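Trainee: So, here's a batch of structures to check.
We did not get these values from a lab; they are worked out from the coordinates using the rules stated. Computed from a predicted structure; not experimentally measured. Cβ atoms are built from the backbone, for glycine too; each structure is taken alone.
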Structure I
């Protein structure tokens, strides 16, 4: 048994990732609406109806779309967010969603056998959370909207099967862009997003720790939340593929196109598996 990921959307236009397990499906963030998510899921073997829970990194509009409210209520989904943000979430999504919300501070299980360990991240004023996801013989490290890379993240993101990390902008493209100075400062000031170079340094440190620990490197390294205005896939590939360890592991998540299923290996069919022979 194992778990796998499909990134439906990643970027400032909306973020949403499916985690598929033998026990069902969970979303990390829901920054695109349910109709858009359903279109992206078409052909993957899963549907919005398979989603049992949504786990939010934070409440920015590109990470939670209130249009999910009706689907959450009608399908009995559980919506997980940090305990300190529940009132803000209800203010955005409506009081009638309160009974569906579960607040987390420490580890939680959105599905039986699937454990999410949150990591605090310094994004903007209210912060964000990454997740160490464990269960079904798999470990995934997932972090976006970091602000800066914490020592805890480097320490805990070891012995991973999949590493998914934000690589938002190229510094020169950011500085040359027509964006206002306050926005550039917000993004680059240590509580916004990671540059390509910051993300690359973090990925290399994580791979180094795998090697020092004598454990296999992650099967997949996924770069999340790429800026469409201030980044470039060619720049990302040139930088990250300068480390030969990433030559057959790198995936660039996209805003308007889903990824393939990022598989760790499995011992029995997963939800919808019979519908996706040949996918990925």
Structure II
């Protein structure tokens, strides 16, 4: 499973020589990936990156860059106000995407033909270089890794029932797991479902090991502070709506000790990267306090 990406490609905007031949099919690469041939698919994803760098592909999707092992930045821009929001799923990303859109266009986003705010931005792709945005205010919102996992489980597994639409065969796994069954089989679920992979990947993937290159990093508990910061930069009040809150209640206390320990290990890289914002010791104490003596 790819978490810490290899650095085979430079994080630059340099163009590779153009290749001849038909453009590769993303659908074909995805089918290969979900049919149990991830390494073969990775070759195709890397070739798509080359197509993008040569100008033969207009934009590069998040999953293409990630599965190719390429460092990338999933920014959502307000060029008008020189804001670059580094989007991380399940960290108020829908609220922030709407705010960035309104900052850029001066009016709220209105979905047309079922194109929600995320599909709208996905069509713009990711960036492989950020040097041209040096004068932009680049920021992200981070979250305690295990609490983010619980939020994703509530919303994507229990509420949206994403597992009913798995991309790979469902044999041997239930599509309606409780939280501990889901934790025990987390890697398998991630390998079978695009939506599950998207929302449960560690934050370090989206932060690109480059947290120091951002101008602002806010904890999800500090959204009011972020709103004030953005309001000062754009010259009017910025507010965040509430989206993607559906799902049954689930808390730390619902995790069994083995599940909690597995998640600590699974998100170990996040806790290392975000040690200035969230610590393992704090979440351990909170977990133990919620358990019966």
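Trainee: When FRET efficiency 1/(1 + (r/R0)^6) of positions 87 and 231 (r between Cβ atoms, R0 = 25 Å, to 0.05) is calculated for each of the structures I, II, which structure yields the highest value? Before the final figure, lay out the partial values.
Mentor: On the way: I: 0.15; II: 0.80.
Between I, II, the highest calculated value is found for II.
Trainee: Using the calculated result 0.95 for Cα Rg over 2.2 N^0.38 Å, pick out the matching structure from I, II. Please report the intermediate quantities before stating the final value.
Mentor: Numbers: I: 0.95; II: 1.02.
Structure I accounts for this read-out.
Trainee: Using the calculated result 76 for volume of the Cα convex hull per residue in Å³, for residues 151-214 alone, pick out the matching structure from I, II.
Mentor: Numbers: I: 76; II: 94.
This figure was derived from I.
Trainee: Identify which of structures I, II gives the largest calculated value of Kirkwood radius over Cα pairs in Å, for residues 31-134 alone.
Mentor: On the way: I: 14.3; II: 15.1.
Going through I, II one by one, Kirkwood radius over Cα pairs in Å, for residues 31-134 alone peaks for structure II.
Trainee: Matching task: 16.1 is the computed value of mean count of other Cβ atoms within 10 Å over residues 55-62. Pick the structure from I, II.
Mentor: Numbers: I: 20.4; II: 16.1.
Going through each structure in turn, the value belongs to II.
Trainee: Now for a separate question. Which of I, II yields -7000 for helix-only ellipticity at 222 nm (-39500 (n - 2.57) for each DSSP H run of 4 or more, over all residues; to 500), as computed? If you can, show how the numbers build up before the last one.
Mentor: Values: I: -7000; II: -11500.
Going label by label, the one that fits is I.
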